[in-house]
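Several structures are given next for inspection.
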Structure I
Amino acid sequence: MVSTANIKAALGHVSSQADEAIDVADVALVLASFDHPASDLKIYRDHLREIAEAVHTAVLESGFDVDNPGPEEMAEVLSQVISRDFTYTGDEDSYNDLDNANLMRVIERRRGLPVALGILYLAAARAQGWVAAGLNFPGHFLVRLESRDGRRTIIDPFYSGRVMESRALRELLKLVRGTAVELDSTHYRPVSNRDVLIRLQNNVKTRRMELNEIGGALEAVTAMQVLDPGNASLWREAGVMHMRLGHLKHAVEAFEGFVARTPEGADKRKIAQVIEELRERLH
């Protein structure tokens, strides 16, 4: 397991960065390297540049307005390059494979989860100077492209960057959240770069927990804490995992972090009581 100190050293610069300054793809590669510490990130960074250059070339050859392409045109070029030319696709056959949430392995295998593939689309689009954002859509990561005149298109990176009209979005929402749920404005809300990375790491944490790899899940949560230190729920999760691993001193520290970041209420009082019980056991 990667040490907390190493995680903080690798991601420390991100915690102080303005959100818009965060290079989502590069940070995703750093996160991926925790599982492959001997790997050379330059290979993967070069590949991301290769994709971006191929998108630029495709735009020049398309006949579109290079300075002001429409969002549908952006979607067409991104899909052509990433899905067809570089053969990236969603991994339906082994969806829960941990490799699908590791950007290094996604690049090697050309398969991944919606959020991991979405990061490739975001990186390629932003390299062209296009406005692109992940969306607050439940259960399935989507990307929104926006032209200079404010026109927007939503695409699904998992399915070859296909354009998602309202009907398709409604069907997808009901599939992942149930037939009673309806589309509303929250599903179209863009998320921050930190939120994209948190969503990626949350997939890693969930799969580690399913495999009962508590140490690996804690590593994912620790990375999320560095990315979003104000998120109280992450400190509580870390505390619970430390308890399961028998790290009582670290559990106390994590729970204290939760208490410090949580307003008065039942949750805060409950965790404060847990802290006292753990301190008694430490003495």
Structure II
Amino acid sequence: MEYRRLGRLGHETSVVMYGAAALGAVTQEEADASLAAAAARGVNHFDTAASYGEAEVRMGPTLSRWKRERGADIFLATKTGERTRAGAAAQIRRSLERLQVGRVDLLQLHAIGDMDELDRATGPGGALEAAIEARDAGLVGAIGITGHGHQAPRVHLEALRRFDFDAVLTPYNFVLAAHGPYREAFDALAQECVRRDVALRVIKAIAAGPWPQGEPHRYATWYQPLDEQGGIDLAVAFALSRPEVTAIAGPGDIRLLPLVLSAAERFQALDARRQEDLLALAARCGSPFGAFAT
């Protein structure tokens, strides 16, 4: 497993972080086994959210023990989807209780994917105020922002102009990058993250598009994921070939995570032939967020 510096936070993070949306609807035994298997393969960055069903509860027994035993070697992040100061403050306290810890390394404003959401969260009386208070009280180590949708990179760039966030979690994959305006927006965000030494992490690395209408969902992901090792290898390599990217989020299904970890363990920057293979694959895929605006 490769490790990269997590921006100004300094943590040497596994290039795959455990995306705990995968634990939202599994048993405790399944969660324990998945977390242990990931750690055994070198994962040391665990990312969850208050809105991921029972994920924080499922993580609590294992992550609280690892934090006691391994301390700073384990990076633990969660998110609040509340938009008001009072709502976010209450949710942060609840997350700490559910995770069975007194502090998380990173608290993120969750699902900020358009300017209206950014205005609500960062304006007077917004969730950002609660995050700052929690950081000042020692309940969180750093503050980040996340979001979905085609506007996310542009919105997150504006967020960095409004507040000095320590970390950004935004969508990026080979399909999104094939769309010129999206790629340009991501490039601008990546450049600013490098300039500010902000940890840039990405989601949806193996998303192949929305589920076809009428097709049963075979995985616990709201998007249709790649599920064959060859395609996953290419998708992971594409995302990790960006040196600005510190980590990619694991998929929201525990059955897919081993395939992503295998891809990361074999990662080599894409050469021209493999880029051509990926472009051919991209032509058969769609954005997980639907059609791009024209």
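Couple of notes before you dig in:
- Answer label among I, II for the case where semi-axes √(5λ) of the Cα gyration tensor in Å, calculated from the coordinates, equals 27, 23, 18: II
- With FRET efficiency 1/(1 + (r/R0)^6) of positions 96 and 256 (r between Cβ atoms, R0 = 30 Å, to 0.05) derived as 0.55, matching label from I, II: II
- Identity of the structure behind 6.0 (criterion: distance in nm of label points 7 Å out along Cα→Cβ at positions 64 and 248, calculated), options I, II: I
- Here distance in nm of label points 7 Å out along Cα→Cβ at positions 8 and 176 was derived from just one of the structures I, II, and that gives 2.3; the source is II.
- Computed over structures I, II, FRET efficiency 1/(1 + (r/R0)^6) of positions 40 and 232 (r between Cβ atoms, R0 = 35 Å, to 0.05) reaches its largest value in II.
- Structures I, II were shown, and mean count of other Cβ atoms within 10 Å over residues 16-23 at 11.0 was computed from I.
- Value -18000, calculated as helix-only ellipticity at 222 nm (-39500 (n - 2.57) for each DSSP H run of 4 or more, over all residues; to 500), assigned to which of I, II: I
- For mean count of other Cβ atoms within 10 Å over residues 184-191 computed as 12.8, the structure of I, II it came from: I
Every read-out reported here was derived from the displayed coordinates using simple, explicitly stated rules and does not represent laboratory data. Everything numeric here is computed off the predicted structure, so don't read it as measured data. Cβ atoms are built from the backbone, for glycine too; each structure is taken alone.
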